[in-house]
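Colleague: Dropping the structures in below, format is C-alpha cells.
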Structure 1
Amino acid sequence: YALPIVLTTVGLLAFNLLRFGSLSETGYTQEISFSAPWVGAFGLLFSPGNGLFIYSPVLILLFFGLRPAWKQLPRLYFWLIVSISLFYILFYGSWFSWGGTWGWGPRFLLPILPLLMVFVASNLRFTIYDLRLKNPKHLIIGALIVLSLAVNLLGLIIDFNDYYNQLSGNDNFVFNWGKFPPLAHWRILQAGGDIDLIWLQGNHLHLHLLLPPAIILLMATLNLVSNLGFGVSSDATKNQKPETRNLKPKVAALAISVFLTLLMLAGASHLALATEQSQADAALLEVLKAESRPADALLTAMPPFADAQEFSTWLMAWQDRRLPGYTWIEYGPRAIQTDERERIWRATGNARRVWLFERWLTHADPLSQSARYLEQNAFPVQEVWFEKSGKLGLYALARSNAPKIPLDTPFEGGLTLLDFALLNEQLIPGDILKLRLTWQAEAVNASANLPPGPTIAFAQLVAEADGQVAAQQDRLLIDLQAVKQSPLLPGQTITQGYGLRLPEDLSPGAYFIIVGLYNAATTQRLPRANNPDDFLYLSTVTVNNERDPNELTNGE
C-alpha cells in the first residue's frame with residue numbers, strides 16, 4: 001500500500017528539483033498563503049460555487065452513517081477516516097485559493113470522497129435491501145441521489161469554461177447564489193447552448209465513442225447486481241471463501257474494460273484533431289515534424305487567457321518527434337517569473353537549437369520578452385506564422401563565445417554599427433553561420449534624423465568567386481511608426497543575432513560577410529554616413545566539404 005505513495009512522492013520531489021531547482025518548491029511560492037480555515041472550510045462544504053453538499057447532496061447522508069460506522073468499524077479505522085477527512089477540509093480551507101475556483105465543485109476534496117462514502121454506505125445498503133417505496137426514508141435518499149446526478153450531469157453536458165469566461169472574475173460565483181453554476185448551465189441548456197459531449201458533436205452521434213463507455217457501464221451494473229443479490233443469496237454462496245471463487249469472469253471483464261477504454265481514447269484523440277483549432281494547429285505540427293532534430297528543444301509562450309497545460313499536453317501527444325519542452329504564461333497576472341525564465345534558459349543550454357512558439361501571436365503584437373531575449377542572445381534562423389495559431393521561430397544556440405570586433409560605423413539615418421562577433425569561420429554545407437551585430441540609434445533629441453518607417457538590417461554571405469549571394473537574413477531594426485514592434489528605439493543600443501543557414505549543396509570556397517540597412521517600404525539601401533558604399537564588409541569565412549574532427553565548431 002505504501003509503495004505507490006513513496007514512488008509518487010519521490011517522483012514529485014524529483015520534478016520539483018528539476019523544474020524549480022528545489023525539493024520544497026512547488027511553483028506557488030510567489031502567491032501561496034494561509035489564513036484561518038473557517039471561511040474556506042464553510043465554502044468547501046456549503047458555498048454555491050464550491051460546496052461539497054451542494055454539488056453532491058447525497059453526502060448529507062454521511063451524518064446519519066456516523067453512528068453505524070462507529071459500531072461496525074474498528075476504532076482505528078474510524079478515526080483514521082475522520083482525521084484524514086478533517087485534515088483535507090481544514091488544510092485547503094486555510095489555503096489562499098481554497099476553492100480551486102476554475103472547476104466544478106470542490107476539486108480539492110476529491111481524494112476524500114471514497115472515505116466519506118463509507119459513512120454513506122450504511123444508508124444506501126439499507127435502501128437497496130428494502131425496496132418499499134412507501135418508506136419516506138427511501139424517497140428522501142432516492143431524491144438526494146437523483147439530485148446529485150442531475151447537478152453533475154449539468155457540469156458534464158455543458159462546458160463550465162464557457163460560463164466562467166462570462167463572469168467578471170474567477171471567484172465571482174463562489175458565494176453568489178445568483179451566479180450558481182448548475183442553474184446557469186440549466187439556462188444555457190434551455191437556450192440551446194453547445195453540448196459538451198465528445199460522442200455528440202455537431203448534432204452527430206459518434207457511436208464508436210458512445211458504445212465503449214456504455215458497455216463498461218452495463219458490465220459494472222451487472223457486477224453490482226450480482227454482488228448485492230438484493231438480499232437473496234444461497235448458503236453455498238455465503239459459505240464460499242473468496243479465494244475459491246472463479247476469477248476468470250473478473251479477469252475477462254477487466255480485460256474487456258481496458259480494451260474498450262483504449263478504443264474510446266483512440267477514437268477521442270482522432271476526433272480532437274477535427275476541431276477548428278486543431279486544424280489551425282496542424283501546420284505547426286507539420287513544420288516540427290519536417291524540420292525538428294533530436295538535439296532541439298521546444299519552448300511555448302502562452303497568453304494569459306490560454307490553457308498552458310491543455311496545449312502542452314496536446315502538443316506532446318501529437319509530435320512525431322517529442323522534443324523536450326517548456327510551456328509558460330508570457331505576460332499578465334500569472335506570467336512567468338524572472339528566476340523561472342532564467343532556469344529555462346539554463347535548462348535549454350545543452351540544446352543546439354530551440355523552437356519558440358508564441359501562441360495566438362499576431363503581427364500587431366509587441367515583441368515578447370522571450371523573443372527579445374532569444375533574438376539578442378541566440379541566432380534566429382527562420383520564423384513561420386500560422387493563421388489562428390501563432391508564430392514559430394527557430395533559434396540556433398552558441399556553444400562558445402567570440403570576441404567583439406569594434407567598428408563604430410555610422411549609416412545615414414542616425415544608426416551606427418558599433419561592433420560584431422563571428423562565432424564560426426570554418427563551415428560546411430548545411431551549417432548555420434552565427435553572427436552578432438550591435439546597433440545604436442541616435443538619442444531622442446537627435447531622433448529627427450532617424451528613418452520614420454521600418455528599417456531592416458541585413459546580413460549576406462557572398463561567394464568570393466562569382467559574387468552570388470549564398471545566404472541572407474533580414475531583421476527589423478527600428479520602426480518609429482510602430483514602436484511596440486520596434487527592437488531599437490532612439491537613444492538605445494541592442495545586440496541582434498543572425499543565423500544564416502547555408503544551403504546543403506553550397507560549393508566549397510571563400511565567402512564574404514557583408515551587412516547593411518534598407519528601407520522596408522522602398523527596399524532602398526541606406527548608404528554609410530562617410531562612405532559611398534551602401535554595405536559594410538565584415539569578414540571572410542571558409543566553406544569546406546567536410547568538417548575537421550579536431551575543430552570545435554559552432555556550426556550546428
Structure 2
Amino acid sequence: MALGLTPQQIVDSGEHPLLVKADRWERVFLKEIASVQNGAAFSSAYFTDNEGLPLIRIRDVGQRETENFYNGPYSSEYVVNSGDLLIGMDGDFRCAFWNGGKALLNQRVCRVRLESYLMEEKFLYFCLQPYLDAIHAHTSSVTVKHLSSRTVENIPLPLPPLGEQKRIVAKIEELFSELDDSVANLETARARLQTYRQSLLKNAFEGRLTEQWRRDHADELESADQLLERIREERQARYQQQLEDWKTQVAQWEADGKAGSKPSKPTLPKDWTDDEDLLAGQVEIPSTGWSRCHLGDLIEYPKYGTTKKCFYDKGATPVLRIPNVVSGRVNSSDLKFADFETREIRDWALCAGDLLVIRSNGSLAIVGTAGLVGPEHEGFLYAGYLIRLRPISRSILPKYLKYVLQSPPVRKQLDRKAKSTSGVNNINAKELVSLCVPLPSISEQELIVDQVDRMSSQIEELEKAVGENLERTANLRQSILKRAFEGRLVSQDPNDEPASELLARIQGAPQNEREAGNGRRARTGSASKEAG
C-alpha cells in the first residue's frame with residue numbers, strides 16, 4: 001500500500017464531491033466515536049465447506065453468506081453478529097453491514113464498532129463508503145490495494161446535530177428504497193431480455209424461425225446431405241491447394257538458404273463423420289432440409305494465435321487479444337503491436353469472415369465466445385489465448401457460425417468440454433472441432449442470420465436502455481448523498497443541539513461513558529478460547 005495523503009488532506013483537496021459537509025456542521029475523527037478491530041489470521045487447516053462457523057473473508061463483505069467455514073478453536077473477540085459494520089481491507093475497500101448471523105472475522109476484514117451514542121450508526125455507514133472510495137483512489141499499488149486500520153481511524157467524518165442525523169438517515173432510506181425497487185425492476189427486465197435472446201437462438205437453430213420458409217421452398221432446396229458432401233469435397237480441394245502452396249514456399253525457403261523458420265505444413269483434414277445416433281443426441285433439427293455435422297467439417301483446422309510479446313508503443317503489426325473480442329464483435333480499441341517475420345504474418349494474418357474464439361478465461365461464460373473479423377481487421381494478427389476458425393466454403397456463412405456458437409445446444413457442449421485449471425477455464429482446438437452443430441442450406445442460413453440480426457439489434461437497444469437507467473439510478477444515489485452531506489436533504493430544526501456542542505461532548509466524554517451510552521461493550525484485550 002502507498003497512500004500519499006492523510007484522510008484529512010484528501011478531504012482538504014476538494015477533489016471528491018461526497019466528502020463535503022454543511023458549514024454549520026463539525027468534523028469528528030472516526031476514532032473519536034468508534035473503534036476499529038482487525039480480523040484474525042485463522043488457520044486454513046480448519047477451513048471447511050460447511051462445518052463450523054462462517055468465516056468472513058474480503059469477498060464476503062456485502063454478502064449474506066460466506067464461501068468458507070471455520071471448524072477450529074477461536075477467540076470470542078472475533079465473533080461477528082448480524083448488524084456489525086465491516087470493511088474489506090484489500091481490493092475495493094467495501095463497507096457493509098453483516099446480515100449472515102454468527103460468524104468469524106478473518107484477517108484483512110475489519111469491524112467498525114460505534115462507541116458513542118452521539119452519532120447514528122447508519123449515518124456513519126452512509127458517510128463511510130465515499131471516504132473509503134476517495135482513499136482507494138489515492139492509494140497506489142502494483143497488484144492489490146491495501147487499507148490500514150489506522151487510516152480508517154483517522155477519517156474526518158462530518159458531524160451534524162444528532163436530530164439532523166436521524167432525519168437524514170430516514171430520508172436517505174426512504175429515497176434509496178424507491179431506487180432499490182427501480183433497480184430490481186430493471187434487473188428483472190435485463191434477465192428477461194437475456195432469456196429472450198437464448199430463446200431466439202434456440203428457435204433459430206432448431207429451424208423454428210424458418211419453418212414456413214422451408215415449406216414454401218421445399219422443391220428448390222439442395223438436400224442437407226448434398227450440401228454437406230459438397231462442403232467436404234471443397235474442404236479436401238482446399239487442403240490440396242494449401243499443400244501445393246506449401247511445397248512452393250518450402251522450395252523458396254530452401255533456395256534462400258533456409259533463412260528463418262521453415263513454412264508450416266497444412267494440417268490434413270480429418271473426417272469427422274460420426275454415427276448418426278451419436279450426433280442426434282447433441283442438437284435438435286428439423287426432419288427435412290437440415291443435417292448435423294461437426295464444426296470441424298465446416299472449417300479449416302483451428303489455429304492458435306501468436307505467443308510473441310506485444311507492446312502498446314512499438315511494433316508494426318497490430319495484434320488482437322481477448323479484450324478486442326466483445327459481444328460477438330471484434331473491435332480495434334486497446335490494440336497492441338509487435339514485429340513479425342513474413343512467415344509468421346502468412347500463418348496468422350486474419351481475413352474478413354474469420355472467427356476469433358476465446359479459448360481461456362476465468363469466466364466459463366466467456367470461454368468459447370466468438371468475434372467476427374471484418375474487412376477493417378484484415379492483416380491483423382491475434383494472440384495466443386484466441387483461436388482462429390476459418391470457414392472452408394462459400395456455402396457457410398461466417399455469421400451463421402458465430403450465432404451457432406452462441407446457441408444454447410452448442411453452448412451446453414462448450415460448457416461441458418471446457419476444463420478448469422486453477423480457476424481458469426480452457427477449451428482447445430480438438431474440443432472445438434468436435435462440437436456438433438446444425439447445418440441448413442446456404443439460403444436458409446442467410447434467412448436465419450437476417451432474422452437473428454434484426455431481433456438481436458432490438459434486444460441490444462433494450463439492453464442499452466436498461467443499462468442507461470441503471471447508471472442513472474446509481475447517479476441518483478450519489479446525488480442524494482451529496483445533498484445529504486451538504487445539509488440540503490432535510491429541513492433544519494432550531495431545537496437541535498448545535499454540532500459544535502455535540503463535538504465538545506464527544507471529545508469531553510470519557511471512553512467508558514461513550515461505550516455505556518451506546519449500549520455496546522468495549523473490545524477486550526483477551527478473550528477465552530471457544531470450540532468451533
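Coordinate-derived values only; no laboratory data. Since the model is a prediction, treat every value here as computed from it, not as a measurement. Cβ atoms are built from the backbone, for glycine too; each structure is taken alone.
Colleague: On mean count of other Cβ atoms within 10 Å over residues 44-51, which of the structures labelled 1, 2 is highest?
Modeller: The maximum falls on structure 1.
Colleague: Suppose you compute relative contact order in percent (Cα under 8 Å, 6 or more apart) for every structure in 1, 2: which one lands on 20?
Modeller: This value belongs to structure 2.
Colleague: Say we calculate mean count of other Cβ atoms within 10 Å over residues 428-435 for every structure; which of 1, 2 gives the highest result?
Modeller: Top value of mean count of other Cβ atoms within 10 Å over residues 428-435 goes to structure 1.
Colleague: For which of the structures 1, 2 does the calculation of semi-axes √(5λ) of the Cα gyration tensor in Å return 60, 27, 24?
Modeller: Corresponding structure: 2.
Colleague: Going by FRET efficiency 1/(1 + (r/R0)^6) of positions 92 and 340 (r between Cβ atoms, R0 = 30 Å, to 0.05), which of structures 1, 2 comes out largest?
Modeller: 1
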